[in-house]
Structures are given as structure tokens and as C-alpha cells.
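*Asks:* Following this line, the structures themselves.
FYI, it's all coordinate maths here, none of it is from the lab. Nothing here was measured: the structure is a model prediction, and the numbers come from that model. Cβ atoms are built from the backbone, for glycine too; each structure is taken alone.
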Structure I
Amino acid sequence: MMRVKTFTDKEALHETAAQQLVALAQEAVHERGRFVLALSGGGTPQPLFELMAGLPLPWAAVHLVWADERCVRPDEDGSNFKQAYEAFIAHVPIPNAHVHRVQGERPPGEGAADYARQLASLTAPFPKIDLVLLGMGSDGHTASLFPGSVETAGATMAVTADYGGRPAHRITLTSRVINAARHIWFIVTGAGKAAMVERVINGERDEVNLPAQRIRPTDGTVTWWLDDPAAGELTQMKQTTIVIYGASGDLTKRKLVPALYTLFCKGRLPEKFNILGFSRSDLGTDGFRAKMREGVEQFSRVPLTAEKWEQFAAKLHYVAGQSSDKGGNEKLRDRLLALEEGAAVDRLYYLSVPPFVFDEIAHSLHECGLLNESEGYRRVVVEKPFGYDLASAQLLNQQLHA
């Protein structure tokens, strides 16, 4: 999942990022007992590093790792470790054993192998990092994954790269490790990178030559933190619509919407989204919102607050109709067109209905043109059970893909 945040200036960007960093760290320590943070180097994160020296982070439970490092001694200029150490590590009460630096003074291959072992000592084969801080070069590189580079299957690798006329041996995490993280932040500032920001986010896929496009987490969130100059060429981001079939049922009230509310409060839903409930009951949007509020109050992992609920409820909508009937899905289609106002939208259809109507709904969606992907992706999610044995599961799979 990807989010884009834009700010009028760098100061507002870094101050907001610092506040969010504290919230993520506290959440991680509360839920898992530690916070694993991966750092990058360069000029862009320096203001954030300086703010970190004064942040109320739970330092005793923080572990620092590095997304990449130059092959230099840790006391040399150009060392990402030295940059972070001078900016904040030397000024905070983090245990020395929690600072897992890359041994850049060793030959590149040895340093990469040693760092893979260090990471495995946290959690084999490598830790699930809570937050990776990344920048992006004007050529689309990130960490030390450069255009044309071929990645190894391991957690780390040694590279030789020439960026900005500065050839250097480096050690980097591979995209495999980065993509396993819970949160990934790209912090990019300045008009000089605006064209590349647009190309990486909205351009055609070219992961060989645009390594930043390789960062597509398996189950985490990517957030782009941009100042206005860096976002200057960014076209409008797509919005996402989640359609819940069987929205008047218990599963939606007790599980689905409380879970979506929790994700919303934690900033893990797309920047622009709508949730459209669809079922036979004549609830109306106001009735749907009232029923879902009851569910959130009872079952959400995050306590309901008036402010957050007001923001979330504005995203809840409802339409009544027969889910497996073509006429009902045509009514749904008309409501979607009105709600989305002709914008290019990604859609997810969640079938919280009995399994015997899965095939009928999928066929009706197709008949009504609701699976056409010319304006964004279309995904159908079915509630278990997926068949009752191997043969029925294979048949359902064929029917859904027909």
C-alpha cells in the first residue's frame, strides 16, 4: 500500500515525520517489545536525524540498522554511520549493543557477509524491520540499488557504483529485506527530483533502470514524504474504493469495518479511499454508518474517538440491491460512477456472502463491466471457505477466473 504526503517546506516535512516516528516506535515497542529502524545517509535525512536527538523515543528498545553504507572507516567523512552518530546516536541513551553498523572498513564482500550475519542475529534470516528510511537519487536509485544492478538472493550485497561523479564501493540491503518491512518511508526534497518522483510513482514499470520501483512491500506500507518542489510534477494519485458485498451482515459489523477503522487510525489505508456497502437491506448511508459505528465501538482494536470517527464515517457509503442479480449490480455500478466522479480508481470487491453465490456475483460483475481494468486494478476477495474439498476449490477457482 502506498501513501503520498506533501508539505510546503522541508521544515514542516521533517517535523511531522519526527512526530510520526515517535508514534511508530511506541506502537512497535508496545506490541512487539522493540523497534527496528533502518537508516540511510545523504543530505536529505540530516534534518530528521538532528531532530531525533531530542525525540522521546523508547531508546532502550530501539535497534538501529543501515539500509546501505559506503566502504569506508566509521570515522571517515562519507560514512553513513558517522553521519547518524554525530547527529543523534551520540546524544541519546541507546544501548551500544543495539547499534548494528555495517563494517565498511572491511573488504566489500566480507563486509556484506558480516552484515548479513548481524541481521540474522536479530531474527534469522533477517529481521522484519519496523521502519526503513530511504532517499531517492535523481537517477531513481535508492539505498545502494543503482540502475542496471542485479540483486543477489541474500539479505545484503556489495556493489560498486558511480553516482554524481563519486565512484565508491558500497554495501546495501537488498529489496527483499526492504520489502519485508512494516513501514518504508521515501523522504525526497527539491525540484531536481520532481520528474523522477513522478516517473517512479506513476510511470511505466522499469525496475531494472528505476530501482526505487523495486520497493513494493509484501504486507507493509510505503509513504512518500515530499516537499512541494519534489511533488511539483506529480499527477493526481488514484483513489481506492472497497465494495463490501453482504454489508448488512454480522461479519461486516463485527470484523471488516472495525478492522478498516483500525487501519485508518494507524495511517495504513490509501490517502484517498471510499468504502461502499452493498446488500439487500434498505439501510441507506446514514443507517449503514450508524450500524458500523456500533460495531467499531464494540470490536475495534483502536478506541473510537469523535474526531477520527467523523473522518472515517465520511468515507462510508451504502447502496441496496440484490448482489447476485445483474440489475442489482447495475445499480451498484451507477452508484460507483457517481461516487468516483469519473476518476481513475482501483477497486476491491469483498464478498462477505455465502460461498454458493461467489460464482454468480463474479459473473454479474463481469457482465456489468465492473471488472474492466482500463482505469485501475479490480480485485475480488472471497470470504472462506474456498470450496469444501480440492475438486470444489479447483472448480470455484475456474469459475472466478472465467
Structure II
Amino acid sequence: MIVTYFFLTSFLAMVVFTPWAIRRGHRHRILDFPGPRKTHSVPTPVTGGWALFAALTGVLGGHLLAGCLLQGSPLLDALPGDLGEAASQAPSAAARLIPLYAGATVLFLLGALDDARGLSVRTRLAVQILVSGSLTTLGFHPLPEALPTWLSIPFSILWIVGITNAFNLIDGLDGLAGGVALAATACLFALACLDGRTGDALLLAVLAGIELGFLRYNRRPARIFLGSSGSLLLGYLLAVAAGRTAASSSEPMSLLVPLLILAVPIYDTASVVFIRLREGRPVTVGDRSHFHHRLLKMGWDPAQTVSFISTVAALTGLAAVALSRLESPTPADFAFAAFAAGLPFMAERAAARASSLPWRPGFLTPSRRWSAKPPETWERIP
């Protein structure tokens, strides 16, 4: 009941805040303008992170503040069931969430500045490392506690910075980053419920409602884009949430679970870095070598590409949920884990093979709307 309440509340908050963010983007000229390599025909705001941050602050901050103010009040006892129990735990929950929220605030502001004025890669990376280092120093270790501190802290920083940037990199088509994030959030929510982590489940329900509400405006043709402020915020929250899933479990597969849930953005980033290094190009300079770019060049249209990649993300996430329940994994289970980890690569190879066939299933055939346009013009490059 309370999970549904928080999910719907965050969804409705996005319905309110996203049109506001669209208006702010137009008013302050924080826009992505049309171009020969872009899919939108009108200037589109990149202030999606404004709506995400406002909804997150309003839903979580508002309920935590109300819960703290109700402590010792007769009204607290009048609240129904789970909602009253959650309100009674608001002070302790607020104390735990302050470091996480502080990091989210810094990264949102970092992305907002990048959207408005542009920041260097070094500046963005330095701030991300500072935020991740501060969070892990305060006890948010997204790795099993059994690992020694000298190993856990640097790997935790690498994990948070890596996943944060992976979502920034994958945000290249309308609804793509949001769809992949929603698939990952749903799987993390399922794991939190199965493990009995009620607090994490509530937070993930809020995040899922925010993502679904944003996709209402971000699906093609998008009225608003995530921008750096939104993609960095989403990546950061999912990195911490996935890491907590590994840290809270003692099962043998616990380290593989977050890797599988976020396999698609990890694969996209790793493959792009490999391609750029192989071709002798700077890693930090953007190009059209991302996972979605490669599908577009095969002749897929943007909607099919987003659906395909989101489906692959959901499948790797479901595999992670299944593997997390194993107490004594067998060699066959590890083989299945390896298969799931390689699913994005195999899916791309299968797509390439299907695209080269003289006849293709209807869902692999570019729609008439896009068939007359060169594939290289379909992607939206932020």
C-alpha cells in the first residue's frame, strides 16, 4: 500500500514539475537546437534534471519533513498503518539520506551548469570523484562489507563515477536513458522487496515513479531531454542503489547482481572506449560509436532502437534477480551468469545478422516515416 502511494505521488509530481521545467528551459534558453544530425525539428529544453530533482526533493523531502514535525504529535498515531510507521521512522531515515541527497544535489547542479554554459571534462570528473569519495567515506560502500577498506573505497568511487557517466553517455535517443533506468529500477525494487529492505524499496518506488512520469514527456517526439543534470542524477542514484543491493547481501552472486542489472550502460561505455582507443581517437571526444548509433546504422529507426535496448536491459536485470536467489551456485549457474553478462553483445550481433538478411521480421524493418532518411541523421547527439 505505502509503496503504491509513494510511486503514484512521485509520478504525479513529475506530471506537475516536467511542464514547469519545459517552460524554464525555453525561458532561460537552455535548449538543444535542431541540426543536420538531430531528430528534433524545434529547440528542445535540456532541463529534464530540473523536474527530476524537484520531484525527488518534493516527495522525499516533503514526507521526511512532515514525519519529523509529527514526532510526538497525536496526528502521528492517526496516520493509517504503514504510512504511520514510515512517518515514525522519518528522523532516522532523514539522517541516513542526508549524505546521499547532498551528493545528488551537487551532481544536479554540476549537470545544470554543464547544460547552461558547458564545463570541461576534467571539471566534471573532479566533482564526481569528490562527491563519490565523500559518500564512501561517510559509509555508503556499494560493495560487500567483508572487503577490506583499502579495496572497498577506491572500487566504490570507481563504481559510482563510472555508472554516473555511463548514463550520461547512453542518453542519445528520446526515451533511451529513461527506459534503461526504469528497467534497472524495477529489478532493484524487486530485489529490495525480496530481501526485506523496506526503506530501499520505498526509495526505488519513488525513483520508478519519477522515471515513468518523465518518460511521458521524453518519448518520441520528446518535449524535453534529460540533459546532463538529469542523466548524472539518474546514474548517481542507480549506482548507489545497485551498490547497496550488493552490500546488503552475503550470497555468492552478490557482486554480479549490480553488474548484470546495469549491464547495458556498462556495455555501451566499455564498447565506446574500446572503439575509440582502437581507432586512435580521444576517449573524451563524442562520436557516433555508441550502442544505439550502431543499431541505427544497421537501418533500425529510433523507436525500434530504444525498445530493443530497453528490452535487453530488462532481460539482464531479470537474470540478475534470478541469480540473486541462489545460495549454492553450481558451475551451470556461473555459466548462465556469464551468458547474461554477454547478452548485450550477443543481442547486437544478432541484430546485425538479422539486419543483413534479405527478409526481416516486421519489428526489425524501419518504419516508413524513417526509411527515407539516412540512418546517420536519426540519432540525437547532446
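*Asks:* On mean count of other Cβ atoms within 10 Å over residues 133-140, which of the structures labelled I, II is highest?
*Replies:* I
*Asks:* So helix-only ellipticity at 222 nm (-39500 (n - 2.57) for each DSSP H run of 4 or more, over all residues; to 500), computed for just one structure, reads -10500; which one of I, II is that?
*Replies:* Only structure I yields this read-out.
*Asks:* Comparing mean projected area of the Cα convex hull in nm², for residues 69-220 alone across structures I, II, which is largest?
*Replies:* Comparing I, II by mean projected area of the Cα convex hull in nm², for residues 69-220 alone, the maximum is at II.
*Asks:* Of the structures labelled I, II, one was used to calculate relative contact order in percent (Cα under 8 Å, 6 or more apart), giving 13. Name it.
*Replies:* For relative contact order in percent (Cα under 8 Å, 6 or more apart), the value 13 is produced by structure I.
*Asks:* Match the computed value 2.9 of distance in nm of label points 7 Å out along Cα→Cβ at positions 197 and 229 to one of the structures I, II, and report its label.
*Replies:* It traces back to II.
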